[in-house]
Structure formats: C-alpha cells, structure tokens
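Structures given as structure tokens follow.
Rule-based calculations on the coordinates, nothing more; no lab input. Just so it is clear, the model here is predicted, and its values are computed rather than measured. Cβ atoms are built from the backbone, for glycine too; each structure is taken alone.
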Structure P
Amino acid sequence: MIVICRVRTPATDLQVAAGVSELLDRRAAMKRPPVTLAVSDAIALGIAGLFSSATPSGRVLEHFHRRGSVDGADLIEAARVEQGFASPEGHAALHCLIGWVRSRVNGQID
C-alpha cells in the first residue's frame, strides 16, 4: 500500500530528535498506546532524510524523503535494515518511522 506524506518540508535534525523523544515518552506513559499515535509527517520525512544513502535501503528512504510517497512495505523493510546499522538513537528514530507507516496504513484501511 502506498503511503503519502501530507507535507513537503522535512523536519530539521533537531526537530527530529525532539519529536522522536516526545513520541517515545508519550507512548511509554500509556499502557496500550494507539497505533495512530505517531510522529508528524515532517518528522517522518526528516528521519528518512537522515538515513538516505546509496544502499538499496537508503535509496528507498531517499525516494520517500524526496517524493513524499512510497510503498509502505518497502519503507518498513528499509527502516528495519537500517536499524541493524544505526546508533541507539537512530534505531529509535527508525522505530518511530515504522510506526508512522503503520499509522498511515491503518488509517487507509479504516
């Protein structure tokens, strides 16, 4: 399923770090956080931009960062691959990107 970002301007690196931290704090405070509780579109684009590279998974992230749309399954797979090489903070950001995709897919199905 194609996921589409509603904004064109990605968040800055500092906005990404703050947004990821805030989201993880909010989710941790809930017993069962809803799938719809996700980072903003701008944060999602910013995360993708941070992990864009010449690798196959990095190219998927770059495509999403530049175009604002991509196949959700491809984006999740790319994020999972990148998690294997990321710092703990990067791993958390990619986790939030995966959550963003799931929230969009869930919203399109409903």
Structure Q
Amino acid sequence: METGPARTVVRLMLTNRLSAAYLVLVAVVIAKAVVDAGDADGHGSDYAWLWPPLVTFPVYPLLSALGRTAWRTDTPNWFFIGTVVVSALLQSLVLGALRQAVLARHRRSIASC
C-alpha cells in the first residue's frame, strides 16, 4: 500500500521518537514561559518568552522576518506564538527526515556486510 505525501510528512513530523521528544521539549518550554509570565512582576515577564524562540532557533528568525516584513513593528502576539509552533513543526519534520536517512543508510551498510 502506497502512502500519500501528506501521511509521510505527518509520520516524519510526529510519530518517531526523535521528533516527538523535540516537540515535547518545545511544549514544555512554552508552558514554562506561560507560567513564568504569569508569576513575574513588571519586566520579568518579558524574559520568560525568550526561551521559545531560542529552542526553535534555526527556523524561527526566518519566519519572524516574514512577520516583520508584513506588519513592520506592529507584529501581533498571535504571530509570535504561531511562528514558534510552525518553526517547531518544521524542525521536527527535518529531524524525522534526518533520522529516516540515517536509519536507511545504517540498514544498507548492515545488509551489504
């Protein structure tokens, strides 16, 4: 049975251990930022939201540049959270594809022995 491209993308993004562990890490960091922002006073809440972009760093600056281009300095808050989530999903997809490539190469090297 041949799987479609959408199913393959979802499988690479969500159903392997490496991608799932990364997405859990991002979810924990976002949850901690929400809790810290609620408990902090004054400017301390600003620093709570520093970690989610750092965890999703390689992709986050590229996507956030799109928002800065579209909205200039008035980027809405939902775009920040959406950028973090989309960045995490894209990186999860790359991690899943990388894992699949490494495992396929490992299986080929074992089979050729």
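Ranked by mean count of other Cβ atoms within 10 Å over residues 22-29, structures P, Q are topped by Q, which has the highest value.
Where does the value 0.75 come from, among P, Q, when FRET efficiency 1/(1 + (r/R0)^6) of positions 86 and 102 (r between Cβ atoms, R0 = 30 Å, to 0.05) is the thing being computed? Derived from Q, not from the others. Given structures P, Q, which gives the highest value for distance in nm of label points 7 Å out along Cα→Cβ at positions 38 and 62? Across P, Q, distance in nm of label points 7 Å out along Cα→Cβ at positions 38 and 62 peaks for Q.
Of the structures labelled P, Q, one was used to calculate helix-only ellipticity at 222 nm (-39500 (n - 2.57) for each DSSP H run of 4 or more, over all residues; to 500), giving -26000. Name it. Considering all the candidates, the number was obtained from Q. Here distance in nm of label points 7 Å out along Cα→Cβ at positions 14 and 46 has been calculated and equals 1.0, so which of P, Q was it run on? Source structure for this number: P. For percent of Cα pairs over 24 Å apart, the highest value in the series P, Q is held by structure Q.
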